[in-house]
Structure I
Amino acid sequence: MSETSKPKLAIYWAASCGGCDISILALHEKLLDVAANFEIVLWPCVMDFKKSDIEALADGEIAVTLFNGAIRNDENAEWAHLLRRKSQVLVAYGSCAIEGCAPGLANFSDRSQMMRYIFHDAPGTDNPDGIDPQTEVVTEHGDTLTLPAFWNTVRTLNQVVEVDYYLPGCPPEAKWAEAALDAIVAGKLPEKGAVIGLDVTVCDECPRKRSEKKISRFYRPYEIIPDPEICLLDQGLFCAGIATRAGCGALCPLVNRGCEGCYGPNEGVIDGGAKLIAALASVLDAETPEQMDVILDTLPDPAGYFYRFSLAHSVLHRAHLTGKHGTRSVAVLAEAPRLDPKLKD
């Protein structure tokens, strides 16, 4: 197949850690098959590409884009819109693009609080003039330096542009990236909007023995040595597998770590954190709200446990919104139209 006749593939990261790019490298020798079937026109992590290269392509010329990372600033949003326009198929690749993941936890705070801590209050910060980063600065030599505007609210990819498919995980297992690319090559794409993977829970993949649960308290991982055969949740260790989509092979429970929920909720679940809260509430050994509070007090960071990956995509969306547009209710935020410019401020 000549290079010009191959379908074009783009891989891009926005606000993320780079783990999703590493997961693609985990294809190992199958990367040769990817190179044989696709012309890679964008992969900043691996090769030097310019934005102008993508802008020069015709709309829809890219067959598929794997977009990982949340939308944290103007540059992230610009690339999301550009790649949406240039791509026939846009895949939200990984938890950051789908749910916000760790970058989305910033929605428990706001831009002014983060800037104040990072550039003013953090230990070791040397900023006597109290200057925040500026989107545009003219140097003493007359050169103009620019930075992308930092958004107040972290957003998921589908809150900014239309997404065709979702490939969950933090990062996704390489086998699912392979399955997605194979389906594209074969022209056997699922229904638009589908999540590529399984629609069962991590518990269905986990080999640990389960019994009827009655949890009287939760333990931190350092507080007990768990039995390697018994369900971690049965032993009082927090495990989100009870309300998390399978696909990873239950990797964390296999090494005595509770599932953290990175593959997100199953089909039909509107709010993954709320689903997890409901699932755990059903197995607490409590008959009164007071007894339930005592048990839940043994979870030191409920927000982190329940919304570690999904805050930006949840009904809550963020803790609050302040700034020049005032304060809005979380309900208004959750139902806001895509890319309302006020919501980035």
Structure II
Amino acid sequence: MFLPVQQPLKLLKQSALVLALSLSASWLTSAYAQEIIQSPYVAHSLRATHSLLLDITHAGQRIVAVGERGHVLYSDDEGKTWQQAKVPTQQLLTAVYFVDAQQGWAVGHDALILHTTDGGLTWAQQYQDLELEAPLLDIWFADQHTGFAVGAYGTLLHTQDGGQHWESINEALDNESGYHLNAITAVKDAGIFIVGEMGSMFRSTDLGASWETLTSPYEGSLFGVQATAQENTLLVYGLRGHVFRSADFGDSWQRIELRGANGPLEFGLADSSLLADGTVFIVGHGGSVLRSTDAGQSFSIYNRTDRLSLAGVTDTQGGNLILIGQHGIHLSSPTGAALQE
């Protein structure tokens, strides 16, 4: 049984069914399947750039993306060409984060955490809990030492030594129902913010020493949280095009109306990025690319003609976008349109 394509990509991250979905890709041959089964490392594949990818970020000038079968891809030429990193897992990777050009972490299924010290060229396993049976869905570090990972069933992990030791601190959150925690980020001049299933929201003003539960403006699942360039200001987003903005670190919220050429946006939104110039992008299903130049007060909407589900976005020095998701990597114009359009 496969998840229908219109389900939000964050839901795909939460379920091992995404692996079954990816196995149905037309390019997956029996020979390739045999190759990955025989090796504990990710098999090199010329088609990796067309595989399901779930997160993308910058490691200095390098661009790094992660996704199915433990694929980690990196580009040193603005996304024109990609190389496949050496990774000791075939697990689905759901998120990646770098604190500088060299130090980075990636998370995935079976509570897996990987670490790189060379800008994403090679990776080592840092943590895994097979008994937990919970995918990790996002990771964030304050510096090279202090970091947090969040995931399914209320999983919250914490490290103070760069990931040499990870500690479960689930009980730090008032989350008795064990709602999935989908995303974590830092908000400028405010603190750390977590969002998840059923509109759950948590914040910390003391680098995770204590956490406060907030009243959510939305009872549906929130799949992402994005800080803006303005202090105390953030955006949360999720199912059916719901986006909410707070200018006071979550004390109050404003619903952001999203209306495109064909009416209100109703596609699920999966991921986002803040560019150096303060522009915010949010991407999701139906090829949706949302762009804001006013710290999230309003958005322009572009729906790609391919209608592929998008799971991540970043920019190039030349001002174009790199979108990832279904069918891998898509080089795009600043609006999100394919470069050949």
Structure III
Amino acid sequence: MLEEVRQRLELRERSLSPFAVKARESRGRVAPEEPSPLRTEFQRDRDRIIHSNAFRRLKHKTQVFIAPAGDHYVTRLTHTLEVAQIGRTIARALNLNEDLVEAIALGHDLGHTPFGHVGEEELNRLHPEGFQHASQSVRVVEHLEKNGQGLNLTWEVREGIGAHSKPREDLMGAPKDNITLEAQVCRISDAVAYLNHDIGDAIRAGLLSEEDLPTECKRVLGTRHSQRIDTMVTDIVESSWSATGAAPPRDGEEVTIAMSTRVRQAANTLRGFMFHRVYLPAGEGEPGQQARAVVGFLYDHFNSHPEEIPQEYHIREEPAPRMAVDYISGMTDHFALRLAERIQPGITAGLASWQP
């Protein structure tokens, strides 16, 4: 009887676009499992991510501003929820698989470091193998969660998590072969979310005003937070209409998630402006340098004293630098500060008192 629930959900997916990924057609999990009687495979993945420790820690991880004192600054958790909301809106409009988009969105930043991109840049500089948060997010769900067991997610969700990053030059990201449309939706939803809420945080911090934004960007995208998001999301849906399967694509037309040239150029101009006025200064200012010092101190300490790394990171018997990166990248801003202060009192004095 209960199996009828999942079967009914899978039957509904038959009405999705022919280009959508159906849960019943998933490439599966590394370790095969009996199907859930109440949920599709992608719904099951979504739930596993939400109940993970890494997901809970997102509420205390920085987005842009390091250790802010205000209650209304965006965190990795609120960012993640915005990405999921935008992604589901786009997926619903294009008749794609909302559950797959949501699962990817909720898991896309699980491997992000404390102190935002400053922490990521510092671990990338220090670790011989480099560091990239999208790859680390995949590592979290495959190896680190559940005391080293991983979450055993489907192939499609893991692929989407690993493919969400974008180059600095283009909001849409570089084209990648064989990435599902749902993974592409999550990738562009991530950009739409952070670009717009980071403007709000910068205004809240007194670094910008709406009047400072480039005139062409305001003319094309709008002058308010809600206008910009609505313009970008609507344009993505219109520019990606072939993904609905409502009509066969024209000869040579690639079915992909896209933006119009006009909106894409305005969004990239706005992104470049944010790098110049907000992102780079945030990393180069005193709080950013102190955050780098904390991450560097913790990396050196645990690389030299791997016995102090929690036991769950020793399960795979990996080298000390790898365990140190796994441990540090999973920390929240507050935990990293407390731990560094406990090991070396006084090292976090500047960060602990800083606020925008």
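None of the figures in this text is laboratory data; all of them are computed from the coordinates on show. Remember, it's a predicted structure, so these values are computed and weren't measured experimentally. Cβ atoms are built from the backbone, for glycine too; each structure is taken alone.
Starting from the value 26.9: which structure in I, II, III was mean count of other Cβ atoms within 10 Å over residues 180-187 calculated from? Display every interim value, and only then the final one.
Details: I: 15.2; II: 23.9; III: 26.9.
Comparing all candidates, it corresponds to III.
Taking relative contact order in percent (Cα under 8 Å, 6 or more apart) from the coordinates of each of I, II, III, which one would give 18?
Working through the options, I get structure I.
Which structure, out of I, II, III, was helix-only ellipticity at 222 nm (-39500 (n - 2.57) for each DSSP H run of 4 or more, over all residues; to 500) calculated from, if the result is -1500?
Clearly, the read-out refers to II.
Matching task: 72 is the computed value of volume of the Cα convex hull per residue in Å³, for residues 100-155 alone. Pick the structure from I, II, III.
II
Given a value of 3, 14, 25, 26, 18, 9, 4, 1, 0, 0 for P(r) over Cα pairs in 5 Å bins from 0, in percent, for residues 164-259 alone, calculated from one of I, II, III, which structure does it belong to? Before the final figure, lay out the partial values.
Details: I: 3, 12, 21, 20, 14, 10, 8, 6, 4, 1, 0; II: 3, 14, 25, 26, 18, 9, 4, 1, 0, 0; III: 2, 12, 19, 22, 18, 12, 8, 4, 2, 1, 0.
Going through each structure in turn, the value belongs to II.
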